[in-house]
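Novice: In structure tokens below, several structures.
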Structure P
Amino acid sequence: MSIPREIQILLDTSTLASLGPERRADALSLSECQAALNALDLHPRQQPLIHSALLLWHDHLDASHDLSQNISSSDGSFLHGIMHRREPDYSNAKYWFTRTGQHAAFHTINTRATEALKDTPLAHLAQSTMSEWDPFAFVDIVSQTSSGIPEYEALQAVQKIEFEGLIERFCL
């Protein structure tokens, strides 16, 4: 499964989202996000999920939180967990990842993260011998990482893998 082109365009920014709450210069403004999302022809089940994910990708943590906290599903809990990880409120992120349970996107995320982290000091986060993504280990490594170190960009790339894996699932 792939992400529909009109949604992928909204994810394809020149910089990767920060692991923290920082805003990027190339992130869409809140009004630009709203306009882009309103132009999408989404199924009512997909709309709040994709809306929350794209707001979060474009660094609108509060607006994403307002949506994800009202989505009573594993998908909503996963988005809520990412938002708190970026906030950063690591213990609250773990709470929401506990509520996520064994998410259907974990296998896809782990497979892609294994490839992305191959031959890096972070390869232990995702290994082909494991079949499921471990969001708790990711929270732990993010909590110990700061921008400017070589691993930061690799972790940002894995975070994008999370977003893409989730959005692919939302588009099923």
Structure Q
Amino acid sequence: MERLKRRLRGVEALDAWAAVAILLREEVNDYETLLVRRAEVLGDPWSGDMAFPGGKRSQNDRTLQDTVMREVQEETGIDLSALTYIGGLPIVFSSLRPGKDVLPIVYLYDGRPEIRLNTELTSYRWVHLKELRASRCTAKVKGWEGEVFKLGDDIVWGLTYKMLNKLLEMLDEA
């Protein structure tokens, strides 16, 4: 994790449309991460998708770290200030929704925080990174076809796939 931390960047001066939290927990010879399912909402391009908790920056947020702390608290009840901040992955740009760039911010946690989903989310699951690596395949999702992580009935694609793929690359290199 220390080698990964050295490869990640500080997020204080970064600017993006939104921020999400990648929560990592160390397991025996592996890590696991938290994924959530977004609620079905008409007009929301990420409606029903598997994702990381987080969301759109508001005018009151001084930094994207403020954004992710507020959004994760609202969506899951998790207080990120109680977790270990690791750093930011590169900002991910949406090819389907130009201008909707997202900063993934990595946190390390001990134990499992209690999760209380709000109405923006319908479910969550903890996923081992080994399981993610083994689940990579090609699938068609919402008219788009490409590489995804297929976890049973759950498909991780798009921006979340890009973030996880980058995280896995960086962990492999570290």
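Novice: Could you tell me which structure in P, Q was used to calculate distance in nm of label points 7 Å out along Cα→Cβ at positions 53 and 69 as 1.5?
Specialist: Corresponding structure: Q.
Novice: Supply the structure label, taken from P, Q, corresponding to helix-only ellipticity at 222 nm (-39500 (n - 2.57) for each DSSP H run of 4 or more, over all residues; to 500) with the calculated value -18000.
Specialist: Of the options listed, only P reproduces it.
Novice: One of P, Q was used to calculate FRET efficiency 1/(1 + (r/R0)^6) of positions 61 and 133 (r between Cβ atoms, R0 = 30 Å, to 0.05), giving 0.35; which?
Specialist: Numbers: P: 0.90; Q: 0.35.
It must be structure Q, since only it matches.
None of the figures in this text is laboratory data; all of them are computed from the coordinates on show. Because the structure is a prediction, the values reported are computed rather than measured. Cβ atoms are built from the backbone, for glycine too; each structure is taken alone.
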